[in-house]
Structure 1
Amino acid sequence: MRVAEYVRFDAVGLAELVARGEVTPAEVEAAAREAARRVNPRINAVVETWPADDRPSPGSTPLAGAPFLIKDFGVAMAGRRTELGSRLAAGNVARADSSLMLRFRRAGLLTIGRTATPELAYSITTEPVWYGPTRNPWNLRLSAGGSSGGAGAAVASGAVPLAHATDAAGSLRIPAAYNGLFGLKPTRGRVSMGPDVDEGFNGLAVHGSVSRTVRDSAALLDRISGPEPGDPYFAEQPPRPYTEEVDRPPGSLRIGVLPHAWGGRRTAAPVADALSRTVRLLDSLGHRTEEVTVGLGVDWEEFVLANARLSTANLAASVDELAAAFGRPADSSTLEPVTLAAHRYGQGVGGVEFVAALAVRNRVARSLARYFGTYDILLTPTLPELPPPLGAHAEGAEELDGLGWIDRLNDRSPFTTAFNVTGTPAMSVPVTADAGTGLPVGMQFAAGYGLEGLLFRLAGQLEQAQPWSGRTPGVWAGDLTDG
């Protein structure tokens, strides 16, 4: 299978070729390796590749035989390194598969390597000291987003059609938006975090994927959703597979439009224009859109403070555990300045403050739940601006404390975090592109708890009405002949 042919198919399409006997899993894997070899020197998205150790039976699942990459964070593959984008965890090798990795195997995916992440996934751009910046395949001077930036750049460039991603504050949706991909953050409790973790970042973090087509993300969520023994809670399983939702009409939805973010951050003109075009498209499809004001239930400063306390306290515990496990100091020899600052801040978060932050989480969740009692969907830009240049997020960051860093991340991505706090599903959809630069612009659609099916129906309709998979970036495996 030639790379130029390989990149024309999504993961489900490649699995169908394998099931029909038109290609073998080994041929698809070889094409994926060649595609990654061609693009990675330019974008630095794939940290490591390895031989796939699973050979699925053709046709056993809708994804059997499709190449796949896992993020260097949040998932453990037995015998493979998981270094979390940090010198502190350098050389860490997983002793056993995590629950999620076992589900990836059962899905029949050919996992051929791991993708880049910022240090300990603690940024919305992927520029770690440990293995350098990941570049956006649409413009190599720009950020690919984070913390799943390696996944986003790898999929957008054609290395693989589908990749694992995580999302604790937008880490899946941000790279989807910057790289012109589809990315859905599932409901809290939809995908198990086990067995070593009961809930990630006190329920803020979830597992998901980024893909070039809606059906690929739906097919993967079908295979990885559901509880594991010992999970503290789980979301009720949907009435039908998500893959069946993609082609079902969503009906006429009542969609509230939030053009400017909580906290007062104004949306840049190119993104505002893209939002207006998206609203016109939704109206033409029979949906009822209206601009709305949506309260968080707390003021913005309280929201940011609560998230800073939750996230830095969790980070501090992880850093201390890694330092003890590897016998390394948690200092500037192993950690970047913003991680150290967040670690120090998290160590100072008291128990009473932590419980108060959880109370804020509850108030935000209750407030947004009332909104979804009136509207089916909330539409926002995924991000208020186009992808920034590499290095922009780090300017002056060495002078910030942990709260200051979280405040900066929330200012740069003010639309995404609320849905991690509420635990409700939200997706970034590459509905349109900026007319001036050609860069993709992601639109975020959020729904009530457990309603991923509704989002998949709407995403499928948008994909049919305004297809995006034919748009390819400047760094595209199908156009390159060497690395």
Structure 2
Amino acid sequence: MTRPGARALIEATVDAGSFRSWDEPIDRGAYDPDYLAVLRRAEQRAGTDEAVLTGRASIRGHAAALVVSEFRFLGGSIGVATAERIVAAVRRATRERLPLIAAPASGGTRMQEGTPAFVRMVEISRAVVAHKAAGLPYLVYLRHPTTGGVFASWGSLGHVAVAEPGALIGFLGPLVYRTLRGEPFPEGVQVAENLVDKGILDAVVPAHELAGVAARALALLSGPPHHHPPTQAPPPGTPSAQAPPPGTPSAQAPPPDTPSAQAPPPEPAVVEGGDAWSSIALTRRADRPGVRELLRYAADDVLPLHGTQLGETDDALLLALTSFSGTPCVLVGQDRRTQSQHRPLGPAALRGARRGMRIAQELRLPLICVIDTPGADLSAAAEEGALAGEIARCLAEMVELTVPTVSVLLGEGTGGGALALLPSRRVIAAGNAWLSPLPPEGASAILHGGPEQAPSVARRQRVRAADLVAEGIVHAVVPEHVPAHEDPAGFARNIAAECVRQIDLQR
């Protein structure tokens, strides 16, 4: 089946001559020569300067903003520049009161850029949530293939979500699953038609019918079309004459109600970091303390809560009312003791996390989210249970919380399961904690065809606590002068003290 690329989909969907690009040229001056060569080859193959095109157009007379992926550009992967382009487009759509249509086709995070690119899914989701909060429609057209962090964030937040016929859509890409499990993913699960049957998507829509479906949705959600005299449009992918110059406040500033627009916090201390693979090995030790040890050694009192209140439980996540040094809070924590290949973090665990978020907001209590997971469930049941959607909804709910929030990278921080609890106002990390879009073995499989290069890939992807501070992802690091397993009580008390300090900074 021939599937249209970004330019072809835009031309087939929008009214003739109506598309106006919002894309600015990308400065790649800081990229290393090897990666720059990869990007140049991608440009030649795709005919675009990045993995996404953005702009505004009309669809049967209805004005709309567009974010359209180009899969031929490095698999539609999301790098830092890609994410910045998407965020800028979403925010501009919000300012201009335009409904937004996203048409992703992506394998997820760009492995060449690693964790700094991975966490940009939070910023994209934050912008989409603000767009929806402004009362503006957000429509999603999932194309073949859409997997990974894209499906688990902004790809699953649409008011209306439809997909290409036969499209591969899922949380986990088949190559990574085969590498990690040694067997192919069950057939027929990650297919658009199956996800419609399971109630995860609304419909399957061929590309040639997208304009009609979009126009109907826009008519229902935005009112009648506004007719404007046609004007000659520049070709898709060229900068718009209407776009503000790069660097202007209107193009770059976040909405005033986002945490990033608040007064800047104190600068974190410089962190000395060890080797990434050594840290990963330490966090995978069976005797490393986790969320239960944090509560045992550092909490004043603990009142456990059980389940989602929707008839589900998942022991991979611990939910409790607790207090540290006299500071009451709600704690949502991934329990490393109960997670395994046979009992991984699943959709119910994330629904339990969302219950904790609601309790914190309703009771005006601080929320502490403890991240410690080798990754979310890689199974057919999890895909059909809307795991990606639950990750996306965790992101959406966390960025809207108004209470103090702290995320704690306690040990392992792998993939969407970790990302779901990351977007707090303040993020702290244990000295050996790490964050990565995939297990290093999975990233190695994508980049090198097998898991053997995992240690070097982990180093390049900037997964360590020290790297995360340098990237502005983590605000403070709790050093492990001795590895946590050698002094679990001291480790727990130090983590708790930093949580309280970060809560106090927000009050």
Structure 3
Amino acid sequence: MAANESLNHDEAPVLEALERYHEADELAFTPPGHKQARGADPRVTKVLGEAVFYGDVLASGGLDDRLSRQHILERAQQLMADAVHAEHTFFSTCGSSLSVKAAMLTVTSPHRRLLVGRDAHKSVIAGLILSGVEPVWVSPAWDPERHLAHPPTAESFEEAFEAHPDADGALVTSPTPYGSAADLNGIADVCHRRGKPLIVDEAWGAHLPFHDKLPTWAMDAGADICVTSVHKMGSGLEQGSVFHLQGDLIDPASLASRADLLGTTSPSVLLYAGLDGWRRQMVQHGERLLGDALQLAARTRAAIGDIEGLHVDDAEDYCGPGRAADLDPLPVVIDISALGTTGYRAADWLRTRHHLDMHLFDHRRLSAQLTYADDESTVGRLIDALRDLSAHSADLADVPGVDVPTPADLRMEQASLPRDAYFAHLEDVPVEEAAGRVAAEMITPYPPGIPVVLPGERLTEPVLNYLRSGVRAGMNLPDAADSSLTTVRVSA
């Protein structure tokens, strides 16, 4: 879709307003208290530089006047909406974790039902806890051979709506952190035939609108709300997120109100500026930058695939009937099971020996997330390090195994609402005694942040064994009350 000719994408309203602020020599007797770096500790500016502080001004009563009469943020959001084929766009400085909650609370309400893919990020579960919404879980498309979840199919959402026609809408995650994408056109059709809205958690898909060789962008597929983390695959700063809206199933004012309810009253202009500048960059240069990135990813995938013991997962591995509908090739997912070690051990080794930080790691895989910021030098370091990993695989093989359950054993009974279990009277019990009890906490391997255990689920021995063996192998469970999993928090 072509950009609106009445909008000038050469503009960057937030960045230009910051420039005017400095040129006018504005003097603030307001927060932030560092007063344009004058009060910052020199030891801090030595590391961060003073530019960070120069860009840190109030949004209203600083960047704009006290009544926001220059409409700086409004114009920046209009430009972003036009760039990605949406009708409305909202900036968030609290990450997509806030954006997806705002979307959920607009589509549904306490004591109502929402269809949710069970591969949802923990921020979605937090939204269920805060809202009191009853989830109707839609099973992912499980790959039992690779022990990997792809987004639920359109047929799965059809079946869920048939069983729960009173559900207010649906939420799907696409693409996943592993790059597999859902059939968003099909899922949107399932929803819209019933007059129900579709929320897409597309946190990993900020780049999708800007190149036609990438999976379908949610707005182009007909989704009603799409949530995107610009800091993940774009050039935004950490926590920079946007959420987009189209169609007549959701009131824009209600969505803005829910975002205001959850968001900060002190948004970071630095994050706004990053979002604004990234939009301009993508409209002007995105197709070229992403085209170069896709070519680089193809060469990188081929080079890694030639390394002994490494297999790069591709569309043949992920896509097909009952699996993913498409694949984003920029997350380079590497199966290292032939090396006889785990992704946890390999990731630690690569960081210690080569100072490389990998994107994802699990019991058998590593992932290197590529963006248009990568080049031959960065992927060259990656390929050299992986060759070294392969050459030293014997040194890494003495690791505990992970007892991965079957897909059927991973699913547990939702015995109570997530909100009710989370706020119930709590008890910490030894993990050996936890089977049969109702969980009162999320237990989430991170990355990628998809909970294995949710509040309200009745714990089972296969899931507990998986988590215990995972911890022994190096799995990180940062949100569990006891990250060593000696005890588990349950409803008393």
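Each reported figure results from applying straightforward, stated rules to the coordinates on display, with no laboratory input. The shown structure was predicted, so the numbers you read here are calculated from the model rather than taken from an experiment. Cβ atoms are built from the backbone, for glycine too; each structure is taken alone.
From 1, 2, 3, which structure was mean count of other Cβ atoms within 10 Å over residues 325-332 = 20.0 calculated on? Corresponding structure: 2. A value of 64, 55, 46 was derived for Cα extents along the principal axes in Å; which structure in 1, 2, 3 was it taken from? Of the options listed, only 3 reproduces it. Between structures 1, 2, 3, the calculation of FRET efficiency 1/(1 + (r/R0)^6) of positions 213 and 373 (r between Cβ atoms, R0 = 35 Å, to 0.05) yields its largest number for 3.
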